[in-house]
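What follows are several structures.
Please treat every number below as a calculation from the coordinates, not as lab data. Source: prediction; values computed, not measured. Cβ atoms are built from the backbone, for glycine too; each structure is taken alone.
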Structure I
Amino acid sequence: MNDCMNHTEITFAREAAVGILTLNNAGKINALSKQMIGEILHLLEAVAADESLKVLIIKASGKHFCAGHYLAEMIDAGIKEYKFIFDQCTRMMMRLHDIPQVVIAQVQGIATAAGCQLAAWCDLVVAGEDARFSTPGVRLGLFCTTPMVAITRAIGRKAAMEMLVTGREFPAQEAKALGLVNRVVPLDQLEDATRTLAHQIAEASGFALAIGKQGLYAQADMTDAQALHYAKHTIAMNNMAEDAQSGIKAFLEKRSIEWKNR
């Protein structure tokens, strides 16, 4: 995978099996413009196809993670233009779940509206103590219905309703208590804490991680019986994989494992 793609609003780098996507328009609080959404979609396709990458970190330049949609593109246009923006954004959010890599949001400052949605759609969230999450669209006459989908699934109906109808900021520790955030760390430790988590995850078989991520989202809305039926067949097939057989044998023989990611 080429680490130097021709992007203007994001950057990409890698550390071994960990990719790092940076929202890179701090002057606009890393707002999700049409350009940025398109660039993220393009990069996600390349990441998905790179079997050497196991984890993707999404972080942001400047003091804040993401202010949501670029509102200057949301006025004085027609329904066709608005549908394009939200269609593209929805494709981007769904792709975060579809790619085989585990995706970690590294959040500082504000994660607002679609920025909160972006964090919520990531598989894991590490937040600095200064992070704040909100869906303030209701105050602008534009209810955050697309962020609502991710947030409701992350924190449940009652908490999501409060976030959506009040538009208030939820500080990092409160967001963690609700289940929107996995870890809260001092801001000066945010970078290292996220990297440590990413590299810890990347120690596992990329094949197993991909199966596990797909399985978690596939079974989440099933009944208990359906989920267990799905899971038992998935784990049986997983057990046939080269990495699974090698890993079990290495454990029993008390030796190190070398993953083949297949």
Structure II
Amino acid sequence: MRLKGKVALITGAGSGIGRACAQLFAREGACVAIAEINADTGESVRQQVESEGGQAIFIRTDVSSPESVESAVARTVEAFGALDILYNNVGGSTLQDGPVTTTPFEEFRRKIDIDLFGTWLGCRYAVPEMIKRGGGSIINASSITALRGTRNRAAYTSAKGAVTALTRSMAMDLAEHQIRVNAVAPGSTLTERIVQRRQGGNARPEVAQRHILGLLDPVDVAYAVLYFASDESRKTTGQILAVDSGFTMT
């Protein structure tokens, strides 16, 4: 019960890494707010958590909307009385991404709105509640694309690189409030979206080969997020942890 007595808000918790975190956090004793734009998947995860004896609520949330994110934080505090942990999980690369000269304008704006602005909004509204609590932990979703050069991912790399820089900046700003800010940078993870892409023939074999321990399962990333969420990381802030099966070494 590494999160006993803690309240966690997880964005994009209806699938993939977010869902794995919601389930793991609940098993570790946290009350979990599932912030998800898809009502069907968000409600499904809430039911799964409660069927295992955990406590959870589902909040339909658009992370690119200030009003929606502010409401998600307020409803979390209303339901559970406080907020200790924020995991800004929403994001992901798409097949529309590419080099800077060919990536559609809409794709770039969408990545900035969801990955960067969505992360910024979550922090903006969660931090005051954590200050009231006397501290807390924010975990942002970075990516291995932010840690090394990656072809054909100009929009996604821009957004995740900015999230990485934001993480370090916030760690400096919030240390006086005992709020830790870290990020997890996953490698290629077998979420539903990636599995469908691979089944559709859009896999890149060279990427899989560079994951020297094999492609990741969402729970592999969830355990890294759990470390940052727990008091075990109480003296760790401003760090970017690559959970990438060795990809960044190759």
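For this structure, a couple of remarks:
- Which entry (I, II) yields the derived value 0.9 for distance in nm of label points 7 Å out along Cα→Cβ at positions 129 and 193: I
- Structure (I, II) behind the derived value 27, 19, 18 of semi-axes √(5λ) of the Cα gyration tensor in Å: II
- Parent structure of the calculated result 3.7, given that distance in nm of label points 7 Å out along Cα→Cβ at positions 137 and 225 is the read-out and I, II the choices: I
- Looking across I, II, the calculation of mean count of other Cβ atoms within 10 Å over residues 41-48 that yields 19.2 traces back to II.
- Between structures I, II, the greatest calculated value of relative contact order in percent (Cα under 8 Å, 6 or more apart) is seen in II.
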